[in-house]
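Quick note: the coordinates plus some simple rules give every number you see, no bench work behind them. All values reported here derive from a predicted model rather than from experimental measurement. Cβ atoms are built from the backbone, for glycine too; each structure is taken alone.
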Structure P
Amino acid sequence: MNHRLNPKSSIYVAGHRGMVGSAIVRCLNERGFSHIITRTHSELDLMDQSAVRNFFTAESVDYVVLAAAKVGGIYANSAYPAEFIYRNLMIQSNVIHEAWRAGVEQLLFLGSSCIYPKFSPQPMKEEHLLTGVLEPTNEPYAVAKIAGIKMCQAYNRQYGTRYYSVMPTNLFGPGDNYHLQNSHVIPAIIRKYHLAKLAMQGDLESIRKDEDVFGSIPDDIRDAIGLTPNYDLADNSPRVILWGTGSARREFLHVDDMAGACVFLMGAGPTVPASDLGSQPSSFVNIGAGKDITISEVAEMIRDIVGFQGETCYNTNQPDGTPQKLLDTHKINNLGWYPKYSLKEGLINAYRWYCEKIDLCRK
């Protein structure tokens, strides 16, 4: 990008309380950016167009980072498809359009790797967008994200804005959602193993604390770890049950690496010429680790990190989702960005945050 940020740049981060938004705010702060604008949902409802318009009228914004979105795993996407498509379309449309109305020339839109076809060639390149059918389990969310990409492209083409989109792979790390019915795969696996370890240790108090902090434990998981409705532990050995066959391959990236990539592309790092992102102003770029792993392999890594010694089972009646999701990251790698965390280092960091969150909430 030709326009470099400077410490005095006014940057609005939409969705600053989410995992991605909070990581981007941390990254910007670490790099000396002090004029970061944020609003909570109670202060600004991004689904309310007039409220969003009033916000951009009142604030002087140089750059928008659109990280606000309704997100979730396979269960949440299957259970709430209308919410996923409606809420995301509304948020995107309001922020992108009102940013343009207010004269904001630069915006970074956070997409998702689920935009690519279910049976896309691997690794998935940016040009594979819209070349096949989507994965049915998260199609409404994917359609909304594709609409956001296309909206940025359209505004660039018609109005000459510099609205770029980034496609992150599966993210995890501090600030993740650990609700067992709405979370993504890594936080769900971390919490399942942690609860099973506590059950094996007979630590009912810690199980209660975990439930207070991260939400109720579904009946099937309570049964698996031997927790009775009366909050006693049964005699059977605790076990962990994971969805699918464990054979699906996924790529995982620590959220702080994702944030670093975003700030790099925003121009806070080395200058990134627009031509390097593609010949058209509508370009978008993949952000990933460049390596994938099976769900069973990452589960084994998490089990060892957590320290659970019991049995792991797979519920093959539940879907695997897309067979493989690996992003081609040559475009951003050629610009000079690479992730800093290894997968194991990232998982250790994520589990440490999870445990610290429980301890802090106990006080």
Structure Q
Amino acid sequence: MRLLFVADGRSPIARNWIRYFSERGDEVFLASTFECNLDFPVKRLDFTPVAFSAAKKRNLPPGKGSSRALGLRTVIRQWLGPFTVARASRRLRALTEEVNPDLIHAMRIPYEGMLAADAYIGVPLLVSIWGNDFTLHAPSTPMMKHYTIWTLSVANALHADCQRDIHLAHRLGLKAGKPTLVTPGNGGIRTEIFYPPQTPVNEPIVVNPRGFRAYVRNDAFFKAIPIVLARRPDARFICSSMEGESQASAWVRELKIEHAVQLHPHRSHAGMAEVFRSAQVVVSPSIHDGTPNSLLEGMACGCFPVAGDLESIREWITPARNGLLVDAASPESIADAVLIALERADLRHEAAGLNREIIASRAEYSRNMAKAGEFYENILRNS
């Protein structure tokens, strides 16, 4: 197939997905909304900026930056980003006419899906929903809601990382007859990278892999740490992608938890897998989410999951069986769950077995990507 992806080419999630089709021999074209370099071949890489993405540095990972800057950037893009779509779509439309793809896949609604919908010239369009496209971004401003609904009306098919978002899409106007697919947003877990340790972890190590995002309550997570340490002074906390983050450093100093917290830099998949295999618990304190890929990766490596109590997360975690769900805005709620996880080796052991089965049956990369390939073919047959 000739496939044109509209995506943030810096995103590990998008790259994990696109790489599959490049490596299996499809003709892959990428219109990246951010400047990037790729470590796999494509027929053509085009930079198609939208919503002020030209101002972002090349290859700076999505979500990397100070918490204050990220929050401000998110608000600016929500209010003003949709007004950049029409101009940006002219460039994508010209690329589409030149490439003449069989299928266009826009990977998330703001702003790649919006861009592809506005540039639509009749080529079948698949749109992916990621995480908080509906719960955080769509209701944020009138124009974001308008463009979200418009994108769903134009799309020929929809991919989501949780069943909840399929239901929300239908409420927002997606026609019932349009094909849908539910798989992890990055295609799934590469089990040759993310796998459990050979022997059980004895150290009470807790990892937060989420970095700084507007919808992750890291403030509550850090405030939970002293509560945990009061009962488990031997506990240690690893915070991924927070090295050099001034707000994280300030919380560590103010809470006097320097001895118990490590602020790690951004790591590769293999590097994160090693971190997960060294830990007993993975914490995802988000208040808006679909299926967090990092949460699944931690589960695949044997970590006991503690996550915000969201409808989408309940599709993966049954409380008190294979994880615990918390009020992500409450330090006490997070701390209570972490303490239960650290003190209940039997619960961790049972959850690890259940989560291995869940990952193997629902989240394994090659199986999910084969389904994605079949889904592409189904879209083409029915368009």
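Just a few scattered comments:
- With respect to mean count of other Cβ atoms within 10 Å over residues 26-33, the largest value across structures P, Q is given by Q.
- Each of the structures P, Q was assessed by mean count of other Cβ atoms within 10 Å over residues 290-297; the largest value belongs to Q.
- Computing mean projected area of the Cα convex hull in nm², for residues 10-121 alone across structures P, Q gives 6.8 for structure Q.
- Each of P, Q could give relative contact order in percent (Cα under 8 Å, 6 or more apart), but the derived value 21 comes from P.
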